[in-house]
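Take a look at these structures.
Laboratory data are not the source of any read-out in this text; all were calculated from the coordinates shown. Computed from a predicted structure; not experimentally measured. Cβ atoms are built from the backbone, for glycine too; each structure is taken alone.
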Structure P
Amino acid sequence: MRGHAILSHGFESGPDATKVTALAEAAERAGWTHERPDYTDLDAKRESGELGDVPARLQRLLVLATSAAQRGPLVLAGSSLGAYISGLASLQVPVSGLFLMALPMRLGDTHPFDAARVPTSIVHGWHDELISVAHVIDWARARDTRLLLVNDTHRLSAHVATTGDAFAALLAGL
């Protein structure tokens, strides 16, 4: 085993989502173990907020990540809200890398995105209808982060294989 990857799905998605499945397959090919937490119960808690229970989502990831980091190299990966919480978790748990897709730069007006300064790869759609590509470019530029912009929307559905390849490249570089 080279390391372990925790793959977090986006809001109102699930652990068997297409992109997360592509990342799992890339991890397996690279000799990494992986797990895909299920946050669907937390996403359904609308009374907690527009995006469900985000603090509980982060706490669930932190529990898994803390345990995994004790066993060896850890990479956190996620799509949209899964990317957001992966970055936040990286500030509290030692990680070897981050892979972030359709990355929100903030939740609402008060929660700007931040992440550990580790090898990071971002895949984002030029035509993301939910998240401004300009903000993602600015964040990536400030950190000299690898950024792959694709001709796609927030779902990145036309670039599932591309995301798997980009994840494999990140893992190979660690």
Structure Q
Amino acid sequence: MANITIQKIGITDIVVDAIVNAANEGLWQGGGVCGFIFRAAGSYQLTQACQKIGHCPTGSAVITPGFQSKAKYIIHAVGPVYDANQEEKCGRLLYDAYKRSLELCIPNDIHSIAFPLISAGIFGYPLQGAWNKAIRACVNWSKKNPDYDLDIIFTVLDDRILKIGNATLSKILSQ
């Protein structure tokens, strides 16, 4: 069964089997979390691996080696750019980005994974909605894979985001 927690730590500082990059469809090195992950892994090597893959559609995820990062793997998950006029579609795509990331765990023998809060930065997804989709995707995956041991850790750097996340996690787990 999966264990879900939220920690105030940088995603490149945590020791896990896989870290998740909040990626773009072209899998290019970006700013924010994406930039930190590329630099931690070795920008050149990770760029080369991503160029071999070439593309990842929004709502999906692909995997590369972790190279010089602390993680064995980097999962590149592409969340949506938030559009209030397409909220239902954005929500489905965000949920799917988490789900697809988790689906890569079993075949790659990943037993610990760290996520950022995908799409909640420059992609503009509202915090509460982003937490709801993230945690629900993880809880639902865990229920479908009850015999697979997986530590799911959300990494944040901001106390307000941490507080909203912990409140959302408690609410969803108590349902």
Figure out for me which of the structures P, Q the number 20.9 belongs to, where mean count of other Cβ atoms within 10 Å over residues 86-93 was derived from the coordinates.
P
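Work out which structure the value 2.2 belongs to, where distance in nm of label points 7 Å out along Cα→Cβ at positions 30 and 150 was derived from one of P, Q. Let's see the in-between values first.
Values: P: 1.5; Q: 2.2.
Source structure for this number: Q.
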Tell me which of P, Q gives 25, 9, 8 when you compute semi-axes √(5λ) of the Cα gyration tensor in Å, for residues 54-101 alone.
Q
Working back from 1.2 (distance in nm of label points 7 Å out along Cα→Cβ at positions 6 and 158, computed), options P, Q, answer is structure Q
Quick check on the output: 1.9 is distance in nm of label points 7 Å out along Cα→Cβ at positions 22 and 70, derived from one of P, Q. Which one produced it?
Q
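Looking just at relative contact order in percent (Cα under 8 Å, 6 or more apart), which of the labels P, Q belongs to the structure with the highest value? Please list the in-between numbers first.
Details: P: 22; Q: 31.
Largest one: structure Q.
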